[in-house]
Structure P
Amino acid sequence: MAARYFEFKDEISDKFWEIELKGSALHLRWGKTGTNGQSKIKVVESADKAQKEYNKLVAEKTQKGYQEGNATGKNDTTTDVKIAELKPKADREAYDFKLLEAVKSNDLGKVKEILAGEYTINGTSENGSTILMWACKRGNPQIVQALIDAGADITPEMSTGSTALTIATKSNHFEVVKVLLSAGAKVDAKSYEVALDEGYLEISAAFNKMDPNKLKFAAEFQEAFGFLCETSEDKTIVEALSFHVKSMDKKPDGSLKVKIKDEVIECDPPFKGEPNSLLPKSYVAIAANFNGITWESCGGGGMGFGGLDNQGNPASDWGWDISYLEDEDEDEGKESDELKDITPAFGCGQNWLLFYPTEKNNRGESALVFVGHDSCELVSVESANDLLYGSVLIRLMAQYFLDIDFDEVYN
């Protein structure tokens, strides 16, 4: 079955979702429009069950406002035009086509041979691309260095606003980025945004080093939230989040305000009381560092970890009411006496992640279920079964601030 591509756009979002059914496997891709996004393969027991899951997911997306369109790939800021389209106009310096061909072929020896004689190095195409930009796209740092040494200008912009640095960044050529930065290239907003949106951590870190304040805030964020991390993946997510931090304001009482992008995460002082012994240990461990890590969803409602009250129980119900499930008990095959004690673990805007009172995850702690305000149905969060609660919170932050999907938890 061919892949189906959907888009969702409103005042605050511009994202896509794609699904393809192959036998008993669902191939999913999602993210910000214009990027490759994230992807995963979900394998189910049979082709019939896969078809039912496929139909369910498509229905859910269309109900949420996604509209089907044509599948598109990742936007490219340097369209690979033909040589015939690069013929120079009379009012600009001409391309040196021998040098261009050597660069596009990644032929370092030929490039050096041409540069040893007469050459033209700063010619531009109709869209403003230069030979140096082509070299940055091809990704050979030695060629890029040779061109810069020979007088290639690192400052021109294409008609799209992309610079040599933007192109190297978008292609994730870290060694080329280092050459450009050493040559004095300035980190423009477009290049920085590309590095962050694509999750190119080495490049983001290199850009941060050009601004002492950004580097300082990133380091402080990683230190403050490192306690949530159990795995290398957790650390990678926290590092990616840290590159978006604009300010950190820590108070003597242990509270902390983090401005990330244009929003604020409020972190309350550590919990000093006696927690309810029935609460998962990894959940309580969050409160021991910050008794609340919360932010406001731009779509309405609070998000994050609400902390513990004086009795050691979750301090916030996030607007949850058990009556939301009254009509769903029979459909879900759940006994009402099981559900009466269900409480929120995390707030997800107008949705909830709840402790399931009778089921354990693979870590021996309470399993999580998701309830969306639109359907009010219990949905198991299988991707959380191997995670401690700190790791779950990290992924909620990543989903909200980085648009990295976490098993469709609240999207």
Structure Q
Amino acid sequence: MIDHDLRQILNDELHGRPGLPVNAPARITHLAFTLDTADPDPLIVIRKLCDGMGVRPPLEGVPHYAADLAGGRFKYERHGEFYRISITLEGNDTTTEALAALPLGWVDELPGRRLVGIHTHILSKDAPTPDDAMLKTYFGHEELAASSVSQDGATVWTDFRIADDGYTHILIQDHGIPPMRLGRATRRIHELETYRMMALLAFPLARGLQHELQTAEQRLTDTINAMTAPKMVDDDAKLLAELTAIARDVEALSNRTSYRFAAARAYAALVDKRIRELNENRVQNFQRIGVFLDRRFSPAMTTCQAVSDRILSLAQRTERASNLLRTRVDIALEAQNQELLRSMNKRAQQQIMLQETVEGLSVAAISYYLVGLLSKFIDGAGTYLPWLNPKMAEWISVPLVLLAVFIGLRRLRSRLKRHKDYDGVG
């Protein structure tokens, strides 16, 4: 048997980003950075970190990497247009964040632009359940969303806000679930926030396109209305040029936005999937995380979808208007061609009449020259034939010559016509 070249790669993709266990209490810092084509590979900075901390560095071009730190773990994951880093420290120390386990200033060397920054505190099952006063002290306000997740195995509180320290804060209390389940639940919450932010990258673009789309739609409406007005000689050409310009602008708009809107739809689908995987239940009087996102995140995605649909609809309407105008132009050209054919037919008839007139004159001219030649022959013959009357012979020869020339020309034209018809059929 010969294995497919991609068999091992495709099989390993299923195990490419394994979950890591989390033992409560713990602190986790989660970061996500977007990358441009000019940004360097983040693995360069991660290898520098590994060399400084004496741990095994990642291989060249790996999409994910994990390493054990003193009291915790470090994890790197590369995605299509962003990468994420998670630092986990286990223990009861709540005075420092997980970033304290890394060399000072190392995070500032990471390439790209930070889009997501989360500090997560995980409380053990033995810790007191946070009350309203503790939550207000931790988050600084009372507008929170909370859910009981993983079949009531943990409780999550968050506000989806960026605090003064530049990080979003999440508080989780473990209710005794195994470390792997707690790790998966924490990972889903971090992915939920990451994919939410990546999806929302399309929202400012959608809002900024409103005026541009409105202008293009008004141009198209004015052009379609002009198609129904009485037309001048060059109106169709001007309208077709305007429709071509609109189609060009819409196509450029679509090329500029199609990837971002398609990515937003994909990320939004991942957000919905992660919410379903949390298996949420209500916590006291707090809004559930899924409900909170549905009321605030879903309208933004609906706006992006509406703008994407408007671009597609505008392109289709422009194409239909162009086809309609081309049809009208084709009909006008067909009418002009019909008029031209009628004019050519009339001219052909006139040419036939003129040709018949010329043929009559030709008979007279040819007969005149033949009679002249024949008269000289008769005069010469009268010298040797005394009984021949030259004048009488010339008078008799005139109608005979006319008749012979007429019959000869008719036969010649008939032969030429038969030859032409034969060539046309062949």
Structure R
Amino acid sequence: MRTDLITDERSFLALQPDWDAVLSASNQDVPFLRHDWLLQWWRAFGCRELAIVTCSDDGTGELLGVLPAYRCNVGVAWSARTLRLLGEGRCGSSGLGAFARRDAEAPVFERLARTTLDEVGQWDALELRYVRPEAAFAHAVADQLAARGGHATVSVKADLFARPCIDLQDSWDAYLARSLSHAMRQDVRRCMRRAQEAGMTVEAITSEEMLEAALDEAIEIHEIRMRDVVSPQFTITTAQRQFWHAVCRSLLTEDRLRLSFLVADGRRVACECQMRYRETRYTMWGGFLSDWAHVKVSKVLFAASLQDAIAEGCTSLDFGLGEMRYKSKWGATRIERFGMLLAYRTTLPGQLARGRDATVVAAQRAIDSAPEGMRKPLWNLAQGAKGLLRAR
């Protein structure tokens, strides 16, 4: 096997056909590892230097596996050279990390792990976030670090992030009967009936001509909703807008974008942005205008999205990261969890980074255990401090 380190975007771009073919033939096949998703992520959020490791067959040159990663400096008061996964944070990705053809997984992951620690070894901290706790590559890295003795300290944390999923039935009526409680089922039917009587309609965005302006409006609705539930200062950044525009254009071209609005009195009052991958719908984000909350427009639109997903043959709906209570009301019972592997070299920057991250985790636990009325102001304060500590 041969390994190569890709550090420029042109070489990254050239990998696209082989990259997606290997992903499709892997056990790690999720939309967040597709070439275009990670390319657009890098163009919007990337900083410093790509550090993509590829593994190929020596004789044929055939691509066997990939570790999509990048290097950056993290910290203001002190700076730690950090190796991270492409796609982490800011866009709801999970299931990140290396992927390889099923028939070559073990040797490929062993080679990718060794290359990560040796040839891509210019790092003080290694962050593998949003990976499955049982991920073979993360364990290969941890095993090799352990075998090397005191060169680094390793922290493996599981069950930190969850993506609840709904198992869809073969018809809308079957879904309502088998997945929802009697009270929820009655409420959904009542809300949809009232919306129809009020003349509300669902508008699906299906053309490039409609997309750009519609996407800006959907992002604004989402931002308004997040200010209500997260923080009055919540803002969609320029980089996030760039990413969503690029990704949604690509998804639309592939007929995988499912962007819809609920229209009431000629006004878009709720939005739902989803994508299809294989037989699964993935909820990316959504929102609604608070002055329409009394008629449950979000529930109406989400129910319409579920109906559409069932009609097009999807077998599940991925609810996105987070275990909010409303998700269980829709029958979200299949919970996929993701954790992270953190490793810190015994260099001074590496150990300072370890202390910094431990402080962030402790602060998060303190916020989670605080009285409910204190959580939001404490969270806002912590976000500012975290941004300073982990600035890139």
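Details
- Each of the structures P, Q, R was assessed by Cα Rg over 2.2 N^0.38 Å; the largest value belongs to Q.
- Structure from which 22 was derived, relative contact order in percent (Cα under 8 Å, 6 or more apart), options P, Q, R: R
- Answer label among P, Q, R for the case where Cα extents along the principal axes in Å, for residues 112-247 alone, calculated from the coordinates, equals 88, 30, 30: Q
- helix-only ellipticity at 222 nm (-39500 (n - 2.57) for each DSSP H run of 4 or more, over all residues; to 500) from the coordinates reads -9500; which among P, Q, R: P
FYI, it's all coordinate maths here, none of it is from the lab. On a predicted model such as this, the values are computed, not experimentally measured, just so you know.
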